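Structures incoming, each one as structure tokens.
Just so it is clear, none of the values below were taken in a lab; they were calculated from the coordinates. A quick note: this is a predicted structure, and the numbers were derived from the prediction, not measured. Cβ atoms are built from the backbone, for glycine too; each structure is taken alone.
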Structure 1
Amino acid sequence: MNTVNPANVNAISEVQVTSSARLHMGFFDLHGGLGRKFGGIGVSLSAPSQVLTASLSGTMQISGASSSRVFSIAQQFIERLNLKDAVYLNVQQAIPEHAGLGSGTQLALAIGAAISRLHQLNLSTRQIAELTGRGGRSGIGIAAFDYGGLLIDGGRASNNDTSLHNKKSEVIKNVPPLLARYKFPEKWRILLILDNNQSGIHGDEERSAFNNLPAFSENLAAHLCRYVLMQAMPALVEHDLPAFGGAIQELQTHVGDYFSPAQGGRYASKKVGEVLQYLKHIGVACFGQSSWGPTGFAVFEDEIEAERHLLKLKTAFTDCTLSWIICSGQNHGAEFRSSEL
């Protein structure tokens, strides 16, 4: 990997990176018999978002949210590139951690991209993901950082699948490729349902969960792939929310039940699960859990529908550990602002 070019150092004094959370709506091939495993569908969100600023420094300095995590990622990244200068990093705004919203990937990519720009290394997002150990199973967060929108990735090649055993100190090779990217309908609104008392499965617990789950049915994987290709994708293009939601429900039902031994049920949070069951009962077309949760989501035709349903939910569910965010799809990638010397 390239080391810093002294002629280019200090051309940029500060970099600000703004990126967003993402929903992971489900995997569609957990069998892997055709040579690729996982494959996922997800969407970049307008909120919650992350804002990070970076500048060169004589010593490593960290401030703001997730300081220990930021320090670990930055130090590892700098060491792998053999960079001479440390950095000052400040997370001014953070995405909730271990909530199923992809905070770890967005943090790692923002740190790597900021350091790359400070040193004018011109690293791609995929290179940064590999260096920071992101993209072991899903490429959705990586594509969200670059492009935003509704995203579908092609999973990992089985002959290079070290993801189930990957440790944070290892370098990921060949992150899942982006297969399709669509603009998320501008009028559609997404309601996030957050359980502030619970974290989703992550880290060693996540690796252990994947390693201990039984073999996934080949026929079921084929069934889910068909729903993605022949229902979710055309429905998204045609802005047909009921059809899109029907496809997402197939993923959520089968993948959620497959993961239930690890997360204690179809949904990780009992409280969020009760909200989602209520939404199903009243006929909401598209809902589910993002990644390992505990965050749930529901998609509505417009702002008015989202607000109307949120009012119902706040009346029916008064537990103070639940919180709600109405957002839209984010149809662009991370944004950068640089200050030059």
Structure 2
Amino acid sequence: MVTKNRQFLLAKRPIGLPDESTYNFVESDIPELKANEVLVRGQYLSVDPYMRGRMSDAKSYAAPFELDQPLNGGVVGTVIKSNHPNFSEGDTVTGRMDWADYTAIGGDQLRKVNPDQAPITTALHVNGMPGLTAYFGLLDIGQPKEGETVVISGAAGAVGMVVGQIAKLKGCRVVGIAGSEEKNAYLINELGFDAAINYKTTNDLRQALKEACPDGIDIYFDNVGGEISDAVFSLLNFHARVPLCGQIAHYNDTQVSMGPRFLTTFLKRSILLKGFIVTNYEGRYEEAIKDLAKWVSEGNIKYKENIVEGLENTPDAFLGLFRGDNLGKQLVKIS
């Protein structure tokens, strides 16, 4: 009988890129349940760029991870025991749980997953947080119109590839920016993007964008920031919209990054720039999940997963996001 629970604790707050000293991998007893709690054995764990911000103690939209406490994120798993009336042993559920084999969690923080509807891993990407982020960022802030040009940085990631496919459903020209020929070939050949640019091999990104976007850029879905965004901003059309989703180029910076300043351009061209987080739309999740599930079942949205085996390899899977290892959603198969 299993009696121990492996888990990752935050050992210290990293400066720059996290390394082995950032974490403690420990064993503890399997947690006991309190009233209305559920014991979940994790099957798959999501690693996401936003987690780097939570490793710091700077004020942000989410509370920082606590030192000497488990890190956490999106997990899908199986109910082992339940003290909550809405959940039974054997149910498949998803929620924010520990980087661990087992988590005791309040039932009101969990959502049931139907394993017959779609692979359970999709609850962590296309039918989960990344899909919701793509849906609301593009449709609510971007407001795409048929014939417009949409550019997406980080286009081969879990959010970016869903953004691009929804934009195609809305009749837009879609241009992705990613970091390898393999990723760009997937965007064009499998997902139907109109063009894709490899920012690592392009000598002049702005010129490559001008060629790929002959009518300028109407929507820029920004997952990356940095020099990529600098190149895009100069090509935005009048009344363009910029859903600001992520800035992964800066998450490990140790000093403030300086670059071109474009607010004057945004002013003169009446450009909308709006940062957002998916929880801003919490009251509308059901609407989005219904649409996303329908598009996935109809084959209008495809997805890709990169699965790293073993809970013990979670830190390296996380770092893989910054190396650009993943095509699609980066997941860890816990055991």
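When distance in nm of label points 7 Å out along Cα→Cβ at positions 80 and 256 is calculated for each of structures 1, 2, structure 2 comes out greatest.
Quick one: FRET efficiency 1/(1 + (r/R0)^6) of positions 112 and 312 (r between Cβ atoms, R0 = 41 Å, to 0.05) came out at 0.90 when computed from one of 1, 2, so which one is it? The correct label is 2. Tell me which of 1, 2 gives 25 when you compute relative contact order in percent (Cα under 8 Å, 6 or more apart). So the calculation was done on 1. Highest-scoring entry among 1, 2, by distance in nm of label points 7 Å out along Cα→Cβ at positions 56 and 72, is 1. Of the structures labelled 1, 2, one was used to calculate helix-only ellipticity at 222 nm (-39500 (n - 2.57) for each DSSP H run of 4 or more, over all residues; to 500), giving -11000. Name it. Matching structure: 1. Where does the value 2.9 come from, among 1, 2, when distance in nm of label points 7 Å out along Cα→Cβ at positions 32 and 280 is the thing being computed? Structure 1 accounts for this read-out.
1, 2: which one has Rg/Rh (Cα atoms, Kirkwood Rh), for residues 152-207 alone, as calculated, at 1.09?
It was calculated from structure 1.
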